[in-house]
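Q: Given below, in the form of structure tokens, are the structures.
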Structure I
Amino acid sequence: MRARRVTMQDVADAAQVSKTAVSLAFNDSSRLSDATLRHILDIASELGYAQDPAARMLRTRRTNSLGLLLPQQLDKVLENPYYTQFLQGIGRTCHQEGFTLLLAPPLRGSMLKSIPYAAVDGFIVSGLEFDRGEVSALRQRAIPFVLVDSEPQEGVPSVEIDESEGMREVVAHLLDLGHRRIGFLALETGIEGGPSQWHGPMKRRIEGARTALETAGLDLESEGIRVLEVPCTREGGVAGFRELWGADERPTALVAFSDIIALGALDAARAAGVGVPTQLSITGFDDLSSAALARPSLTTVRQPIESKGRLAAEFLVESIAAGGTSRPHQQQLHTTLLVRESSGPPPAV
């Protein structure tokens, strides 16, 4: 037979206090003396009382939970160490401010469809390259949100990095080494029409590459320059390497738009017996912890991933506390080029 759930009234009777006092102990303890609070909590613990979270949410209209709206399915997200660092930053703020975190991956392939099903006080929206209705849906729900690595929106808090400058620096580094046949392994966008139609972070990164190429009299359509979209996974890097290395005119350098793609390309180059950097230079973007440990160590662009997550969560908590009326912070963080062993001069012809 199922045991009866211990209620707030049971705790009040056992502690010989009012039901209101028990409610205050769990929801506004500052209004009780320390002795009364300890007494009620001790009795509640002895009886095994736990608040009904659904009832509490209905009463307070708060969940004390932040939502992270993700651009990929959870299995792909958890494969990428980038999100480990990003979540660490969010987690620090959640711990400090007393929030839990709910991960909201796309529902049936759509970030938009996930929004109504997440019981949270606000959203961190990650990697929204362009608005497919998500921003409108969040505004209609009247819920605070912060955009990260997304297309900026007027009046919406955001955290992003100077992606154009980071990509310009790494491409300029390869051009200075003498590379003129460069393959770009970009994150899959699902947008037809190529780089000219990209939005958000991908547009900013390819524009940085374009700016660097122009200094050498090249552009994205020049002979020897190729742009290939691949999934943001290690397998995507493997597939990208195989396609570009199998072309009639092989690149002398690969510029991956993320470290996880670059590490996959390194795996594939090693398996094919291709020397890095003697035959092919490979660069990344992120500076994951595994980038420095790779063999050869990966030349990459460092972005402050953990700080990005922490700031996004801080901005969201501030917006929640202000009822969505706080001044929207729009923060851009800087990147740093880290030259390691995976980049060198092109092979002599």
Structure II
Amino acid sequence: MYHTYLTLIVPIALAFVSTFITIRFLMPLMMGSGITATDYNKKNRPALPSGLGNALSFGFAIGILAYIFGASFNLYSSTISSNMLFAAVVSLMLIALVGFLDDIHVRKVAMKTTGMMDTRVGLKQWQKPLLTLMGAVPLIAINAGVSIVNVPLVGHVAFGLLYPLIIIPLAVIFSANSFNLLGGFNGISTASGIMVALGFLLYSVIYGTTTGALLSGVMLACLVAFAFFDGYPAKIIPGDSYTYAVGAGFVITMILGNMESFGVIVFMPWIIEFLLHLKGKFDVTDLGKLQKNGTFAAPYGKRIFSWTHIIMNIRPMKEWEVTAYMTGITVCFVIIGFGLKAFGLL
């Protein structure tokens, strides 16, 4: 088992290096092509390169393919199906492509989108779930995952054909789109995503799912690479191609790593975020009102439509503080997941 985990070091390292280099390569290209996003949390509202989710999907692909290469050339013995890993790569790339279509839909003149003026229009609300459905096709094709799932507080439930044909598509659509809802502050999606990926990696190592360890380890490496550019003050706005891909990557890891029950608990912040946005009919923003002293106040007063609104209602905060609070909330749910597993409830 330890030998198996040691074979993950090279794919994880290559995923980090590939993602980091690709971000550096794409930044000037996106800027020169006009694929940018406005950082509304800064007084001068700079335009930063966006649409960089392709760097994450590329780094993820390199990491996974490196592992497949080693197994194919008998450098080590692998217990992971290559078909499963190829499906994961194709699924993530398809989702990132959908997000990229959202990122490049910009106009020269600002118009009102999600409660604010912006040049980036993006896809229509009905188009997003329909197009992200493509990401589920590779997983359906290989009949991914195990149809018997341990549902928290219920027990083992056999879903049969409902699992690959209904549950997987809905999970992919929901995960990709809900993770995209919480990303208005520098580093907030990356920092919280790192905590989720780290939680998945620790769970996989402790409970012996090599597939989960590989997928979560590679995803963690890609996210850490993004942290160098997305951390406060951000040099990039990763874009929907990034948040869609990360959300999809997490649900792929849950399914192929056989940790759906743990994953649902860890992903709970975004489930709650979805419900809060639903209350606002998705015509709301998670951004705050920038104050003269550089802090942010909740945009809708005591009305809550996002985790960030809850945080900013505690007191006006600096941008990095909002990100830190959200990261802490994510860590709490990871701990809850491990606690439920320890008590046999997952």
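Q: To which of I, II does the computed value 1.9 (distance in nm of label points 7 Å out along Cα→Cβ at positions 154 and 322) belong? Intermediate results must be reported in sequence, preceding the final value.
A: Details: I: 1.9; II: 3.6.
For distance in nm of label points 7 Å out along Cα→Cβ at positions 154 and 322, the value 1.9 is produced by structure I.
Q: Looking at structures I, II, which one was percent of Cα pairs over 32 Å apart, for residues 74-265 alone calculated from, given that it came out as 22?
A: On the way: I: 22; II: 17.
Attributed to the structure labelled I.
Q: Hey, another quick one. Of the structures I, II, report the one carrying the highest value of relative contact order in percent (Cα under 8 Å, 6 or more apart).
A: Details: I: 18; II: 22.
Ranking I, II on relative contact order in percent (Cα under 8 Å, 6 or more apart), first place is II.
Q: Among I, II, considering only mean count of other Cβ atoms within 10 Å over residues 34-41, which has the greatest calculated value?
A: Values: I: 15.0; II: 19.1.
Going through I, II one by one, mean count of other Cβ atoms within 10 Å over residues 34-41 is largest in II.
Q: Let me ask something else. One of I, II was used to calculate helix-only ellipticity at 222 nm (-39500 (n - 2.57) for each DSSP H run of 4 or more, over all residues; to 500), giving -19000; which? It would help to have the intermediate numbers written out before the result.
A: Working: I: -13000; II: -19000.
That value comes from structure II.
Q: Then there's this: Using distance in nm of label points 7 Å out along Cα→Cβ at positions 10 and 138 as the calculated read-out, with 2.2 as its value, let me know the right label among I, II. If you can, show how the numbers build up before the last one.
A: Working: I: 4.1; II: 2.2.
Label of the source structure: II.
Q: Given that Cα extents along the principal axes in Å, derived from a single structure, equals 90, 39, 36, which label among I, II identifies that structure?
A: On the way: I: 90, 39, 36; II: 58, 45, 34.
The value was obtained from structure I.
Just so you know, all these numbers are worked out from the coordinates, no wet-lab data involved. Since we're looking at a predicted model, the values are computed, not measured. Cβ atoms are built from the backbone, for glycine too; each structure is taken alone.
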